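*Asks:* Next come the structures, one after another.
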Structure P
Amino acid sequence: MSTTRIFHKMHSLGNDFMVLDCVSNPQSIDADLVRSWSDRKLGIGFDQLLVIAPPTLATADFDYQIFNADGTQAQQCGNGTRCVAYLANHLGLSKNNHLLWNSAGGMIETTLHNAKQIQTLMPAPILEHKHIPFVGKSEQLTEDMTVCEQTFCVTPVSMGNPHGVIFVESLVDLDVEKIGGEMTAHEFFPERANIGFCQVVDEHFVRLRVYERGVGETLACGTGACAAVVAAHLNGHVSGRVKVSLPGGKLRIQWSGKGHQVVMTGDANLVHRGELVMES
């Protein structure tokens, strides 16, 4: 006997997702299912699985769950938030262009102008090490960390999920998979972390590559872009609104300083709708 599940394939800047509408069709999901679906040869293939679910908080429009390709659950996904905001409107789950999403990493606000311009109001970044969490040798802004027989100056930041930002002179020939893979599993990050490699071009423009925990290097990472701009502000590298160029495209990020939320603007793209056949 078999059952079918409706899913939508989406991406933002090449960061690709399988999205499930669990408002209209409640479904149970476990890590084994996520891993099988994420396989790019034997499954559907994606960086993350996103789930739109009925709200468990009275102040939210929807709950929003994120699963990495390895089956682990993530607290936050900035690019994914824009995709679920677009899909909720596309499917008629809400008639409002302004929505509140309850995620494991906190409440997120989205404003849909059109598919190419979706604004996300992210939570204020967390900088206190114990709440990132980050267990370095001091409470200084940056910490030296050694991996792959190299020492890197890392700025730890949480955007609801932990990040380590490293400023580099060039992104060319950088072994993001090797360095990022070892850095994300470093003992200083007890919950593992997304690792961003950031090249500052000028005070309003940076280039970024991100190794995402549980996934590897992706074409884009929304929370990684937010964390990079926050770290760049804190280290005196940028000011005002900053354009972030990732391998998959560009995001616009604005942060007004400590205690303020981060505003991210970018697109969302619906690739196709499909049916997943589940054999019982």
Structure Q
Amino acid sequence: MHHKSVLVTGCSSGIGRCVAVGLQQRGYRVIATARRQRDLDDLAQQGLEAIHLELDQPTSVAAAVTQVLERCEGHVFGLFNNAAYGQPGAVEDLTWEVLEAQLRTNLLGWHELTRLLIPGMRQRGEGRIIQNSSVLGLVAMPYRGAYNCSKFALEGLTDTLRLELYSSGIRVSLIEPGPIESRFRENSRAKFKQNIDAETSVHREQYRALEARLASDGPTMPFTLPPEAVLKKVVHALESRHPRARYAVTTPTHVFAALRRLLGTRQLDWLLRRASGGGSR
């Protein structure tokens, strides 16, 4: 039994729910976050400590941190930043407000949450910060510009944080999944319909195909894995004496990471255009 406390964000479904439950079963004290009350109630019924968190609101982040530190006597051993969504749409169709909203949830909220928990980790001389990035933090794909932007920025911010915390006892890791079974595609479709004027766009034909993929049931990409594949990496990042800086999850992540090193920009662009027919976490 570990009895160490871990904060997991975005636990309404998918990766976050799987990781929260899996860590609890390994003996961790898990504090799980969600936005909707019905999800908080569901988490509580599973025996998890559930708190409300809206990552795009600094006051909500601060209030959540206060609750967590009060419950954990000022120190959280592990943080798994996971809560995020994907905003589909061509870059030229992303308004200031839409791109800002993507970054507030997928990047700025994570940063503020992490920043407020680091002092307690420093005081104890230990901690694990685990960021759930994406294969789309390594390579770009058409019509994923907002999500690409958030994950590329997360990769850079996390690499810098890892360098700065080197001698602190706090270890920082990135997890880079490819396609994972979750409600991610369903949520992306809702954001697409809410924020993109598809019919007046020059990309309307491509949007029709994109929306059809988002609306389809089941995996739309080969090599899709269950969320337990991410849980396995989170466990290693929490428990290893030497956690890795990066954990690739799924075959597409391994392949694209290698191709990014091997191919020139023109060749990689051609391949990414061909591969952009599916969705990615």
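Every number in this text was worked out from the coordinates using simple rules, so none of it is lab data. Quick caveat, the model's predicted, so the values are computed rather than measured. Cβ atoms are built from the backbone, for glycine too; each structure is taken alone.
*Asks:* Out of P, Q, choose the structure whose coordinates give helix-only ellipticity at 222 nm (-39500 (n - 2.57) for each DSSP H run of 4 or more, over all residues; to 500) equal to -15500 when calculated.
*Replies:* Source structure for this number: Q.
*Asks:* Assuming 1.7 is distance in nm of label points 7 Å out along Cα→Cβ at positions 10 and 138 as calculated from a single structure, say which of P, Q it is.
*Replies:* This figure was derived from Q.
*Asks:* Still on this structure, I have one more. Once mean count of other Cβ atoms within 10 Å over residues 18-25 is calculated for all of P, Q, which comes out largest?
*Replies:* Numbers: P: 19.0; Q: 21.9.
Of structures P, Q, the maximum of mean count of other Cβ atoms within 10 Å over residues 18-25 occurs in Q.
*Asks:* Sticking with this structure for a sec: To test your reading of the models, identify which of P, Q gives 10.6, 28 for Rg and Dmax of the Cα atoms in Å, for residues 34-73 alone when calculated.
*Replies:* Traced to structure Q.
*Asks:* Also: Where does the value 19.1 come from, among P, Q, when mean count of other Cβ atoms within 10 Å over residues 66-73 is the thing being computed?
*Replies:* On the way: P: 19.1; Q: 14.9.
It traces back to P.
*Asks:* If you don't mind, there's one more thing I want to ask. Kindly point out which one of P, Q the value 69 was derived from, the read-out being percent of Cα pairs over 13 Å apart, for residues 58-129 alone.
*Replies:* Values: P: 65; Q: 69.
Derived from Q, not from the others.
*Asks:* Moving on to the next point. Ranked by distance in nm of label points 7 Å out along Cα→Cβ at positions 50 and 266, which of P, Q sits at the highest value?
*Replies:* Structure Q gives the largest value of distance in nm of label points 7 Å out along Cα→Cβ at positions 50 and 266 among P, Q.
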